[in-house]
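Structures are listed in the sections that come next.
Bear in mind these aren't lab numbers, they're just calculated from the coordinates by the rules spelled out. These figures come from a predicted structure and were not determined experimentally. Cβ atoms are built from the backbone, for glycine too; each structure is taken alone.
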Structure P
Amino acid sequence: MNTRESGYNVKDYHQPVKRYCQTLDLKNDSALIAEYVKRHADIWPEIKTGICEVGILEMQIFLLGTRLFMIVETPLDFDWDSAMSKLATLPRQAEWEEYMSMFQISSPGATSSEKWKLMDEIFHL
């Protein structure tokens with residue numbers, strides 16, 4: 001089992017990939033955060049299908065306190081803006097964003113790409 005102490009396995013895609021990193025803050029309420037985690041343990045099938053349909057190979061979300069950190073792995077030819085525009089139109093995506101918004105510090109009606117902020121890499125070994 002992957003844990004923060006043992007580390008997290010990385011998939012081998014047999015092709016070059018690139019990674020996007022994003023962050024989002026949750027409301028500072030332990031009960032809300034626990035419910036947010038619980039809802040992600042049972043993501044709607046349409047959401048998973050949509051993520052794959054736009055070309056995302058892997059998505060992981062990590063939590064520390066109220067801060068979320070997401071890693072998204074994609075093929076090299078993946079276009080972020082096009083994929084996020086398409087994702088926003090897929091079945092149940094807007095409903096999922098609204099369902100999750102009560103936990104997040106974000107504007108009402110915001111899409112995933114409006115809530116989650118892409119991060120800049122500042123170090124690479």
Structure Q
Amino acid sequence: MRIGELAQVTGTTARALRHYEQTGLITSRRAHNGYRIYDKGAVVRVRNIRYLLAAGLTLEDIRAFLPCLDGDVVAASPSDKGIQIALDRLAVLDERIAAQTEARDRLAAALHQATGQNTRTVA
């Protein structure tokens with residue numbers, strides 16, 4: 001299938017697919033006209049990549065899962081390495097959230113001091 005078909009079937013963009021290919025997560029062959037051609041297994045692989053991205057992993061993190069990307073990543077038993085990658089990513093996200101919360105609190109305090117108004121977090 002061509003890149004546009006793969007993008008449509010997997011709910012992503014051709015640009016994202018080219019990026020996944022550039023980072024070595026998916027492969028294609030070239031047709032005589034230069035178009036990228038993907039095999040049907042690419043659908044599963046791209047859906048797994050998108051699942052892992054949505055879970056908070058980076059493309060670099062996902063490279064460690066290359067041997068598993070053609071199967072059912074969701075149902076598979078996690079490996080020790082996979083768990084460690086997820087724990088490391090979770091720690092990074094927790095640090096970023098804490099830093100953003102501190103920045104938000106400083107801004108709210110500055111606004112309160114400048115205007116006398118209390119700010120509230122919109123959930």
Structure R
Amino acid sequence: MPQQVCTGAMMMCTFGAAPSTFNATPRPVMTSNMVAGVITDNIPMMNVPPFGVCMSLANPQVAAATAAALGVLTPMPCVPVLPAPWVPGAPTVLIANIPALDNTCKLMCAWAGVISISFPGQVTHQIP
């Protein structure tokens with residue numbers, strides 16, 4: 001069963017060198033005492049911080065640096081370009097009339113990377 005993604009979730013990009021932490025846009029709906037995410041939380045630098053360096057030749061900076069290094073792959077700083085929302089979302093779970101974000105969703109970067117959720121951010125709290 002998919003889990004709701006919230007602020008603090010960990011993400012990975014197929015062309016990124018490091019994981020990144022998801023930040024949901026502030027709204028009144030919480031899960032595990034953190035703000036719940038929706039599929040439109042795809043704003044680079046705000047919701048989806050960089051993944052270290054990018055290794056995709058579809059990224060013009062990487063392609064130029066690789067060409068300058070005579071064909072040796074030269075990673076460059078990651079700057080995600082996210083033209084569309086997360087897919088597929090949870091169409092039966094709406095938060096402010098927007099499908100909720102769960103840990104099975106993917107986000108496509110314009111530089112050919114696929115961003116996925118590796119940890120949804122929810123934790124279980126023990127009540128003493």
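Numbers for the structure displayed
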| item | result |
| --- | --- |
| Identity of the structure behind 20.4, 68 (criterion: Rg and Dmax of the Cα atoms in Å, calculated), options P, Q, R | Q |
| Read-out distance in nm of label points 7 Å out along Cα→Cβ at positions 31 and 63, computed value 1.6, structure in P, Q, R | P |
| Structure from which -9000 was derived, helix-only ellipticity at 222 nm (-39500 (n - 2.57) for each DSSP H run of 4 or more, over all residues; to 500), options P, Q, R | P |
